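Asks: Some structures to go through are shown next.
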Structure 1
Amino acid sequence: MFSSKPNLTSQMPTFFMTARPYVTGLGTFDNSTVTGILEYESPVSMKNLPLFKPILPPLNDTSFATNFTNKLRSLANPQFPANVPQTVEKHFFFTIGLGTSPCRQNQTCQGPNGTKFAASVNNVSFAQPNTALLQAHFFGQSNGVYSPDFPINPTHWFDYTGNPPNNTNVSNGTKITVLPFNTSVELVMQDTSILGAESHPLHLHGFNFFVVGQGFGNYDPNNDPKNFNLVDPIERNTVGVPSGGWVAIRFLADNPGVWFMHCHLEVHTSWGLKMAWLVLDGKLPNQKLLPPPSDLPKC
């Protein structure tokens, strides 16, 4: 969230800018504001520039953040349309949220009822392997490192933004999703109310994606896709899953390798809110994963 105000007395147009983060969870950020100065090197006409009073919304103003992001569009036009996948070969529905894990013996945990805080995608909390996923994939040594059976839908369905289930424990595993090269993907990510609804900034490595839709409440697969923007949606590699809502993205899996997708709140990532996509090689030489360099340092 940001605001700006021009300085009209300067010889060159100078904008004083302020910004602050948007966050819905407690203790993620303090009430900090960053400031900066933007000055143009050449004269700019100030007649048609709007004047803004630099008043910022509260940190957790979901309504303001939603109204702002809903206005964002790509620079697409009829001559240069956005390259949004118009047809989808693989559909995925992921729940994104917090949870708990049993506390180990002789360990003190600060979660509800003495449990340990956890986070998960489709109720799978990512377990960090001892061998790198990309290394295991390239050398064909995946056994004991990861399994290619990450669920494409939640294992247990419930009212995601209503009353949470009584059992908040998550499962643990190193699971990935395998995609053939050049697969068109649609992924809907649904926030959950387990231990409180919260906005999660999800970042995808290796790809840009198009944000084709978002909303609040539970995603409706019958009606919500009718309102998807497939003409000029914004293209990003990180998107906030709305607090108590959902977001839909589309991308083309044309980059072979193993790519993490994780929450950009570090504490949630450490609790297991991440998963990985494995994109297989294509048929052409330039569609294949390159071998590691000879001077690659070993762990």
Structure 2
Amino acid sequence: MTEKPTVLPRDESTLSAAAEKAEVLIEALPWIQKFAGSTIVIKYGGNAMVNDQLRRAFAEDVVFLRHVGVDPVVVHGGGPQINAMLDALGIVSEFRSGHRVTTAEAMDVVRMVLTGQVSRELIGLINSHGPYAVGLSGEDAALLQARRKTVEIEGVQTDLGLVGEVTGVNPEAVQDILDAGRIPVISTIAPEFDPEGNPTGEVLNINADAAAGAVASALGASKLVMLTDVEGLYADWPDKSSLISSLSAADLRAMLPTLESGMIPKMAAALTAVDSGVPRAHIVDGRQPHSMLLEIVTSAGVGTQIVPDEDTI
């Protein structure tokens, strides 16, 4: 006996939702074609690191990029986790001009948290979708080289302890992983080198924004995307209506001295990357799920983008 074909009722709402998904995929197509085969460096930080939903969404975004032919490179900090561990251990920590003052005692905690906790958790989230992520520290293969950093506060150069600024990047250490089809996940601590280029044996704490900018420059990335806890750069903070969608490197350079201390490292890193040949740098709101992906594969865009001076905005 021949069975009758199954007839399902037509669900207009389901069809409409499917059509919307198809429209999004079609909108993404030219962006996927544009960035396929290129490297995009993503600085992972802020709320996206501590909220479980955002952490999972970020891992999904990174794996999605990998599957559409983009080479994502993740550079991460770990401020909230470091703060929690320092508090738990009763170690006092202070910030000067947006940078953590890092004693030898605090450096042990920074090293342990970034490499042993934050990196492993992110790698686990990405690898829940397949064997993609490989962890690297700035110490591995001298991926990052650094010297000690001071900051000017009220006209005085102020010591920050074991805090460094990047003086060199070994892109081969990252490129080897990309060539193997993997996703590098980089924690931002680096060996210290003296002015003659010799390692001192010390390890320095590197601002993750600055490290991401340096890595993007060294790799010749097509984009640098930095997740933060605000919508982007404001012309007149805290006026939310003054959000800047796009500005040139020259305009940012003029604004830099007037910015809030917490925003300065991010915008300085974006400026360094663009000045070094990265075509676009973006500051996006990591508090919104998939904001990084929306910035890369949709025409709407989110946050603030920085472009070279010669580009028309």
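Asks: Tell me which of 1, 2 gives 67, 55, 48 when you compute Cα extents along the principal axes in Å.
Replies: Numbers: 1: 67, 55, 48; 2: 87, 44, 37.
Comparing all candidates, it corresponds to 1.
Asks: A value of -11500 was derived for helix-only ellipticity at 222 nm (-39500 (n - 2.57) for each DSSP H run of 4 or more, over all residues; to 500); which structure in 1, 2 was it taken from? Write out the running numbers ahead of the final one.
Replies: Values: 1: -1500; 2: -11500.
Only one of 1, 2 returns -11500 for helix-only ellipticity at 222 nm (-39500 (n - 2.57) for each DSSP H run of 4 or more, over all residues; to 500), namely 2.
Asks: If you don't mind, there's one more thing I want to ask. If Rg and Dmax of the Cα atoms in Å, for residues 90-257 alone computes to 17.6, 51, which of 1, 2 did it come from? Please report the intermediate quantities before stating the final value.
Replies: On the way: 1: 17.1, 56; 2: 17.6, 51.
Structure of origin is 2.
Coordinate-derived values only; no laboratory data. What you see is a predicted model; the values in this text were computed from it and never measured.
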